[in-house]
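Values in this text are rule-based calculations from the coordinates and carry no lab data. The shown structure was predicted, so the numbers you read here are calculated from the model rather than taken from an experiment. Cβ atoms are built from the backbone, for glycine too; each structure is taken alone.
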Structure 1
Amino acid sequence: MRILHICVTGPYTDGFNYQENLLTKYQVKAKHEVHIIASEWQWGKNGKIEKYEGNLGYKNADGVLVHRLKINGEKDVFYRYKRFKHFYEEIEKIVPDVIFIHNLQFLDLDKIAKYAKKHKVKIYADNHADFSNSARSKSAVLFYKIIWRHMAQMIEPYTTKFYGVLPARVDFLKKIYKLPTEKCELLVMGADDEEVKRAGTEENQKKVRESLNVSNDEFLIVTGGKIDEWKTQTLLLMEAVRSLNNEKVKLLIFGPVSDAIREKFNQLYDEKFMRYVSWADTTAAYDYFAIADLVVFPGRHSVYWEQVAGQGKPMICKYWEGTTHIDMGGNVEFLKTDSAEEIKEKIRSLVNKDSEYNKMLMVANDKTKTVFSYASIAATSIK
């Protein structure tokens, strides 16, 4: 099949570990012809957006045909009311059998509806918005209910499935966009199968542990992601590990620390029990999670939760309504409070690798890895 992904609500960057990168990668591996329409904006190495330099039409390293379009006027990709030059014409040139829309918050959805009226094409759409990351205020909720609901309902008659990537985001589709319940489903995010296999080899794990001066007989806890005023619970995890006072338990933290909490982070950091890496690219993140005996996410949800599930690791995660889908029957313990003491007691119950820990590990390996495999997710997404 010829599959077209529409990725225009934010920057599109080749080689990232996002859903649009991995769905397309594994659809190419399944012998489909895969295209992406994206803006000319991408994420730069400094964490800021920048314009892609080079031919705007090209084949990327995964074999995906990328078509980057310019935005009308002098706007960047985050402008709410942007429209793209030659958007409809580009779809007509590609002649897709399937269109997969990533997020519904853009005006050129009307062009996709126009195309669907005239051509035989199967349409799927996903949603990454929910009340915690997008509709946080009354005015924002109103905006979603008026503007983006109108756009979502415009494309609905032509759409086979609307996917929320979290249970909370499935609810958002139903409650805010008022889309038919029978068309709304969960499509989980996950892990790159090739990276899971590469990082998980015995040789690679030995090399990575040695690079961090962590021995094989030490129980390693790993946490990762940006550490800022929105994720201060990482500081509670540091407190918990310090108070365990067990030299055979180590904590690896990776990710940038914001200036707002840098002083407190430095006060809690203790090299006797901890290791810190300020930045990890996609490859390094797979490496670090691969060597974990236990992964702890004490704060807000991130895509790392599903990646770690796909790597088959036992987890302790903060409980958030609408994010318990990562629990496949015992691979996860949930934190009910923001408490260093609760984190410490949950870790203490697992460090000896007794029956409770072994049950978590068995579920994580036997079931969870399969569900959160992107090869599997890519196939499911266009059924």
Structure 2
Amino acid sequence: MNAHAAVHSNWASLVHPNGDPIRLNHQDFVAIDRDRDASYDPIYRPQALYNRVINGFHANNEAFLLQEVATNLPIYRPDAGPTDFHLHLPPGGFQLVLVTSGLFTFDYDGLMHPVGPGALILQSAIVHRQSSYSWSGLPTEANLKTPQTVVPDPLSMGYSGKFIEAFITEPTTFPNPTVVHSEEIDEAETPRLAWSHPFHDRPQAAGFWVQDPLSLDALYRPLPAGIVKSPMPVHVRDLGIEAPSGHLVTGHIIATDPRGQSLLPKSAAGAADITGLGKGEVVVYRVIRGTAEFKESAGKGFELSTGDSVTVGKGSATLVALGENTQLLRLGLLRGFDNLCRWTTAQRDEIDGLAGQIITRKEARPQRTQGKPVGYLYEQT
């Protein structure tokens, strides 16, 4: 019997969520969150302000949370330095991060990941920490209004770090155990460690995924003419998250260049595959910059601008037009959600209380920049 099997027998009631089933809203609905109504709150950490897509969250049975995370304090302050090593354990193990300004360094399972605007990380219940971030020094109000982008450029890298984050359900409802407290971190050793634990709750084949915005699989391809109106050609970037999410979520950036410029890194491999743009029992759109027009199934139109989001039921609204210099995130939530359950409060509290005791195996990597893939110590039991 391996270590995981022993742990499973001791903690059998904690390995998978045992609460109410998660159900997407399969009805006809449209829920808009406007940037002008946004509130930024230090919900979890003092150095980060969170802006939640709250109307969409509630309208979709609180099954999926999208939020913007904005760094707002210098990292050298005692209350705002690198985070501890911890885990997020949402149902399905799903956490997505899409950087939209500044620079970050994340440590995942012993590997260091420096990332900037346009970088995407999808992780499933991996031990990690945020070890660094950029901060511009601007006052809070100005800091929250700096332009965002998923196309790398020197100006956006100099802003305070921001990213779009998404979870299945909401962090206060699932376990987030601390594995190594900040004061206990050995900077020569702890960041090199790969970890294993039994509380994954991941669909089969789900795993860790990083997409660099300039990698070949991230290059933009032209959308066939006539699907979305725009004064500029419309291009699509496939974020590649459907398979590594365990077929829970699809992700795309639909974008246009500024007039007279060519900023989007483009592929010469032909037109975009539009199959993924039709997937989603519920679809969440977020305007990173620019404007987007939609039409509801009843014929009513509405427009979104920078910072706005809309969550819609399948077929409830259609993207019909993009402005120039627009970047629109599209996330399609798939039927696999309906196979998931929520954590009970008792399960959440017990796992959080166990903290680092849930680690069943760890191993030091020779280097933090290369080696075996993130999650290699996980065992199938």
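At a glance:
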read-out: At a computed 2.9 (distance in nm of label points 7 Å out along Cα→Cβ at positions 40 and 312), which of 1, 2; value: 2
read-out: For 2.3 (distance in nm of label points 7 Å out along Cα→Cβ at positions 96 and 184, calculated) the corresponding structure among 1, 2; value: 1
read-out: Relative contact order in percent (Cα under 8 Å, 6 or more apart) - structure with the largest value, from 1, 2; value: 2
read-out: Origin of the value 1.03, where Cα Rg over 2.2 N^0.38 Å was derived from one of 1, 2; value: 1
read-out: Structure responsible for 3.4, with distance in nm of label points 7 Å out along Cα→Cβ at positions 72 and 336 calculated and labels 1, 2 on offer; value: 2
read-out: Mean count of other Cβ atoms within 10 Å over residues 32-39 - highest-scoring structure of 1, 2; value: 1
read-out: Answer label among 1, 2 for the case where helix-only ellipticity at 222 nm (-39500 (n - 2.57) for each DSSP H run of 4 or more, over all residues; to 500), calculated from the coordinates, equals -9500; value: 1
